[in-house]
Structure 1
Amino acid sequence: MSETSIDEYAHLGAVAKEYVQCSIEQRIDYIRSPHWIGYPKAKDIIAKLDDLLTYPKRHRMPNLLIIGESNSGKTMIAERFVKMHPAYEREDNDGIVIPVLSIQAPPVPSESRLYSNILDKMFAPYRPSDSTEKKQFQVIRLVQACNVQMLIIDEIHSILAGNLEKQRVFLSVLRNLGNELKIPIVGLGIKDALRAMKTDPQLDNRFKPVLLPQWEYSTDYRRLLASFESVLPLKKASKLSKKTIALKLLSMSEGLLGELSELLSEAAIKAIETEKECIDLDILNSLEWLSPTLRRSV
């Protein structure tokens, strides 16, 4: 690529500049691949997670509860943190170290299914007929052997899918697991997760909530849009941070980061396919896009 063409695509980041002259298929594949967009709240949460990761071991470890609406970016932050602390082989080739273990909460509050999810994520063999006690023993030994320093549980509000007694038992299991392993537990969930935690006063005290609010029109929001624009390999500048288009995007995504990311991906692909090469109001209006509220009402 010539020096002139680099200047021509000054609105793009370095990687996007490399893709802008690729084939349509390659550009679309790149747009659809995940991209990390760092923003102040996400960086703040990652800093909190880093602090927890190096927290000295003790009987009552501090925990974190990351709260946000569905598709607000909670899972993206967790995936980014796991990627920053990948598993690796020990220097003596005697097994694997897994600094951060991230799992999905079982759809109902079940101790046995929680252990199964952990064992599945660690590729550990077990029989479906194994007792809960056997799986618990296996989980504790395996987590200790792999030197797991943090357990992340996504969709932790699934606890509420059971009756009150099952919720209490499951939360007791989480508390005992944290005590036994002496590692912090990080939960990701919607606001209902706060209500679930309050059924166990001891856990409620240990899980410090961090809210991931929906975006509002602000300087930080406009910076976020500028960051998104820099990773979309479009040949013309879209100027997403301009007020008219920024407000349109805010309305369509309802301030949810995951929605905004998907919306901009669809718009960028449409801009490439129509050879318009930028995202404007006409492109956004041409999308068959339903906001989260409208989708829920269908």
Structure 2
Amino acid sequence: MIDLILHYGFMQRALVAGLVIGLISPVVGVFLVVRRLSLIADALAHVTLSGVAAGLLLQKHAAFASINPLYMGMGFSLTASVFVEQLRRLYRSYQELAIPVILSGGIGLGVVLISAADGFNVDVAGYLFGSILAVGKSEIGAIVGAGVLVLAIVTVFYKELFALSFDEESAVHSGIPRRWLNLLFSLAVAMVITASIRVVGILLVSGLITLPVAASLQIANSFRQTILYSVLFAQTAVLTGLMAAFYLDWASGGTIVLVAVMILLVVMGVKRLAGIRRKRSVGDLTT
């Protein structure tokens, strides 16, 4: 079965991209969930849509025919991540306002650019919902490069990001440079989203970032365990989704997210059953 999948070049590229995405998405997602900023992934994803639409629009002109919309989307997403941090500093007491502002702007600009590019087409659909056929040879390098950068950022600044996530004020008093570390982390989130959209899709990328984390929080006993379980669940969802997309001709993005939802439900169910059995055992001992 695996040999058959690896026989095709497009599946080889999809597996490489999927493994990278399944690693970096939950790693970033853990910090986002702890910070209660998980919706920022949706906001940056919709800004990425605007960048993709801009790239598709420019491709209509001969002078820009070689532009890759994915790179244009990455540029838009990175720029938006800078604006998110600016807005969070501007509205210090209402930092969550940055998310709907960027989200609304991204959707509005994306709709206008898509309409200017002669409406909804197959190219846009591939970016919106993901496709195992969508990962090109020229994009693998960008996805792997983004993965390496994101892992480097999290590894080098793990302690600082951990401190900022749980007690930002104490972290600042201890000398941690909050402003530029938050900006660096926002840039990492933007890179994760851009790397993920070809397999998962813009509309579903936030699910891969948050759902494995939600499942791992049910059973993990430490922050590091949360990261490890999140990566395990995300990789399971990605590999299962890609295999279903190959053999059953299902949409890869939707399948990956549905598998992640099923993992969450199973974990919640198992935990609930374990709790019921524990209560019964305690009750038997006290009678």
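For the read-out distance in nm of label points 7 Å out along Cα→Cβ at positions 77 and 245, a value of 1.4 was computed from one structure; give its label from 1, 2. Label of the originating structure: 2.
To test your reading of the models, identify which of 1, 2 gives 10.5 for mean count of other Cβ atoms within 10 Å over residues 85-92 when calculated. Computing mean count of other Cβ atoms within 10 Å over residues 85-92 on every structure in 1, 2 gives 10.5 only for 1. Looking across 1, 2, the calculation of helix-only ellipticity at 222 nm (-39500 (n - 2.57) for each DSSP H run of 4 or more, over all residues; to 500) that yields -26500 traces back to 2. If Cα Rg over 2.2 N^0.38 Å is calculated from each of 1, 2, which structure is the one that comes out at 1.16? Answer for the origin of the read-out: 1.
The value 3.6 for distance in nm of label points 7 Å out along Cα→Cβ at positions 93 and 197 was derived from one model only; which of 1, 2 is it? Structure of origin is 2.
Structures 1, 2 were shown, and mean count of other Cβ atoms within 10 Å over residues 253-260 at 24.6 was computed from 2.
In this comparison of 1, 2, the computed figure 22.1 for mean count of other Cβ atoms within 10 Å over residues 13-20 is attributed to 2.
Values quoted throughout were computed directly from the atomic coordinates according to the rules given, and no laboratory measurement underlies them. No experiment lies behind these values; they were computed from the predicted model shown. Cβ atoms are built from the backbone, for glycine too; each structure is taken alone.
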